[in-house]
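Colleague: Following this line, the structures themselves.
No lab work stands behind these numbers, since they all come straight from the coordinates. Predicted model only: the values in this text are computed from it and were never measured. Cβ atoms are built from the backbone, for glycine too; each structure is taken alone.
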Structure I
Amino acid sequence: MSTATKLPPAILLMGPTASGKTAVAMELTRRFPVELISVDSAQVFRDMNIGTAKPDAATLREFPHHLIDLISPEESYSAARFCTDALVAMADITARGKVPLLVGGTMLYFKALLEGLADLPQACPKTRADIDLQADAHGWPAVHAALAKVDPETAARLHPTDAQRIQRALEVFQLAGRPMSALLAESKNQLPPYDFLSLGLLPAERSILHERIAQRYDAMLSAGLEGEVERLRAKYQLNLNLPSMRCVGYRQIWEVQDGLAPRTEMRDRGIFATRQLAKRQITWMGNTLKPEIFDCLAPEASDRIIERVAVMLRRNITE
C-alpha cells in the first residue's frame, strides 16, 4: 500500500455482556498509544452508572472514555448519532497521533460504523396501511412479487411471507422513489477512512458466561441498583417506553417497584433478560460483524489480543 493511500488504524473490540471487554481494553491502553471510545447504547445516559456497568470515576480518570455520559435518560440516542460522534472522536484521536480503540457491546453501532447508514425515509403509517391492504386482498407472496418488479435485489433476499421486511422495502421505494438496495449500496460507498481491526470476545462455554452474568447482576443489586432506579425516577420525567428505561436491568426493577412483577422474581427476570441480550450480541457477532474471535474464558486471551494488535500496528507503521 502506498503512503498516499494508507489509512490510519482503528481497533474494534466487541463482545457480549460480561465477556471481559473492559479489562482487555484497559490492558491495551497500558501497552499501546490508544484512546478508548465507548460503543454502548446504555452508557451514554448520565446518572445510569450501576446498571450499565459504567467505569467508576477513578477508572475513567486513568482510562478516559469518549461517548460516556452524553445525554439525559429522558433523551434518545441513535446509531446515526453514534456514527457522527464516534467519527469526530476518531478524527481527533488520529490527529493527535493515537489509535482509536472502540469497545462495547452495542452491535448495531459497530455495524453502522463499518457498513454505513443508508438515508432511508422514516416510516409512514398511511403507506404501511396501504401495503397492508394489498396484503389482505392478495396475500404477502403477491406483495413480494410486486416488490420484485421495482427492487429485485431486495426481493431476492426476502422470503415471500416475510411481511415486515417486504412492507419496509416497498414502503421505502414508494416514499423515496428508488429501490432500498440502491440506497443501501450508496451508504456502503461512504465508509469511514480507517483500517479497521475487528476483534471479538466470545466464550467457549456459554454456561460459564451465564454464571458471570448472574454474578454481575447480583453485584449490581448489592451495589444499589434499586436505589439508582428510584433516584432516576425522582430526578427525571421517565416512563417505560424511553430507551433508557428499556435497558436491561432497569426495566425489570421498575416493574417490581410499580407492582407489575413480584419482587421474588426480580433477580431472575434481570438475569434472564441479560442472558437474552448476550445471546443477541453473540448472534450479531457470528452472523453480521464476524470479527476475529478470541475465547474470553481462556487465560491467554488478553495476551493473544495484545499480540494481534501489536502485529497490526507494526504493519501500519512499516507499510
Structure II
Amino acid sequence: MTMRVGVIGTGFGARVVAPVFRVTEGCEVIEVVSSRDSAAVTEMCARTDIDLVSVHSPPFLQVAHVEAAIMGGHAVLCDKPFGRTTAEAAEMCGVANAASVVNLVNFEFRFDPARQRLRELVRSNAIGLVRHISWTHWSSTSRSPVRPHGWLFDRVMGGGWVGAWGSHAVDTLRWLVGEVVETRAELRTDVVERQDVRGELRECDAEDGFTATMLLHNGIDVEINTSFAAPASLAPRLVLFGDDGVIECIGDSRIVVRDLQGIRTGWQRPKTGRDPHMDAMRQWAVVIRDAVAEGTASAGAPTFADGLACRKVLDALVGERDSLLRRDR
C-alpha cells in the first residue's frame, strides 16, 4: 500500500517534508499547497485520493487546517508548536479523538541519531540517575542576515522562540527523562524591530530568546539558555549530570560520556553527506507511513497527546505573554 500525502505549507513543508516523503519507499506526495491559500487547503482536504494531510502551517492557522484535514477523513500530521495555546491544542486533540483518526505531531528530533543514542545511554544507566541537565543553544539564524518581520515575531500569531525551538526542547526532555512539573522563564527580545517584505519597519513583540528553569517529576532540574538572535552561532550543548558521570552532546553530532574516574567514551554521528536534519526526518517518515498503514501510532511516535502535553509547558514558559494573547482574541 502506498501512503498518499498532501502537504500544507510552502516553507518547511515544501522545502523539507515533501522531499522526504518523495524519497521514502511506500509514500507518494500528491499535492503541496500554500497555508495562506484557504481555497487550495479546503480543496485538498476534501480530496479522496489522499491518506495523510501533513500540516506545516503557522500556529495561528493550525487549528483550522487540522480540523479541515480530519473532517475530510484523513490521518493528520501537525507541526509544532501545536497551536498557540493549550486551549487550541486541546481542541485539536478533541476533534482527532472524536474522529478516531491517526494523529501525529512533528517532533522529528526524537528520530535524530544523536538523541536516540542519548536515550539509549540514559535508559542503560550509563551515568546512573540523572540529577541535572544544562542546555545551551545559541543561533544567529534570525540576525545574520536579519530575517524579515513575519508571524514568527508576532505574539498574537503564535510567534516566538519558545514555540519555534522550545517546543522541540520540551518534547526532547519529556521523551528523554520525564514530565515537566514546574517551570519559569525570562523572555527577551534582542532585535526589537525588523523590516517586513515591503520594507516597512515593524515592532517585534515575540521573544527571540529565553532563559528557563524546570523541575521534572523525578526531581531532575533543568537549565536552558537559548536565542536565535545571537551575534554568532555556537554548537548547541546538551549536558546531563548523573550520580556516576556526565553525558555531553555537542551539536547533535558528537556525544562524550565521562565516568567518575574521568574515563571517556564517545560517539560520532555517521557521515552521510546529507543535511543532518534529514536523518531524523527520513526515519520519522517511515514511522508516519507505518502508523497510517496500521491505523495506529507505534510506541514512541509523538501524537496529539504529546503535542498537548508540550503546549501546556510552553504556556507555563510564556506566562503573562499568553494571558495577553487570550485577551486579544
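Colleague: Thinking of I, II, which structure, once FRET efficiency 1/(1 + (r/R0)^6) of positions 142 and 238 (r between Cβ atoms, R0 = 41 Å, to 0.05) is computed, gives back 0.40? Don't jump to the answer; show the numbers that get you there.
Modeller: Values: I: 0.40; II: 1.00.
That value comes from structure I.
Colleague: State the single structure among I, II that was used to calculate semi-axes √(5λ) of the Cα gyration tensor in Å, for residues 70-197 alone, giving 36, 17, 12. Please list the in-between numbers first.
Modeller: Values: I: 36, 17, 12; II: 27, 25, 14.
The value was obtained from structure I.
Colleague: Assign the value 10.1, calculated as mean count of other Cβ atoms within 10 Å over residues 270-277, to the correct structure from I, II.
Modeller: Values: I: 18.9; II: 10.1.
That value comes from structure II.
Colleague: Determine which structure produced the value 19.5 for mean projected area of the Cα convex hull in nm², calculated from the coordinates; the candidates are I, II. All intermediate terms of the calculation are to be shown ahead of the outcome.
Modeller: Working: I: 19.5; II: 16.9.
It was calculated from structure I.
Colleague: Identify the structure, out of I, II, from whose coordinates mean count of other Cβ atoms within 10 Å over residues 22-29 was calculated to give 14.8. If you can, show how the numbers build up before the last one.
Modeller: On the way: I: 18.8; II: 14.8.
It was calculated from structure II.
Colleague: Taking distance in nm of label points 7 Å out along Cα→Cβ at positions 46 and 310 from the coordinates of each of I, II, which one would give 4.2? List each step's numbers first, then the result.
Modeller: Details: I: 4.2; II: 3.2.
Going label by label, the one that fits is I.
Colleague: For which of the structures I, II does the calculation of helix-only ellipticity at 222 nm (-39500 (n - 2.57) for each DSSP H run of 4 or more, over all residues; to 500) return -16500? List each step's numbers first, then the result.
Modeller: Working: I: -16500; II: -9500.
Working through the options, I get structure I.
Colleague: Say we calculate relative contact order in percent (Cα under 8 Å, 6 or more apart) for every structure; which of I, II gives the highest result? The partial results should precede the final answer.
Modeller: Values: I: 28; II: 21.
Once relative contact order in percent (Cα under 8 Å, 6 or more apart) is tallied for I, II, the winner is I.
Colleague: Tell me which structure, out of I, II, gives 1.5 once distance in nm of label points 7 Å out along Cα→Cβ at positions 118 and 230 is calculated. Kindly include the intermediate steps, with their values, before the conclusion.
Modeller: Details: I: 4.8; II: 1.5.
It traces back to II.
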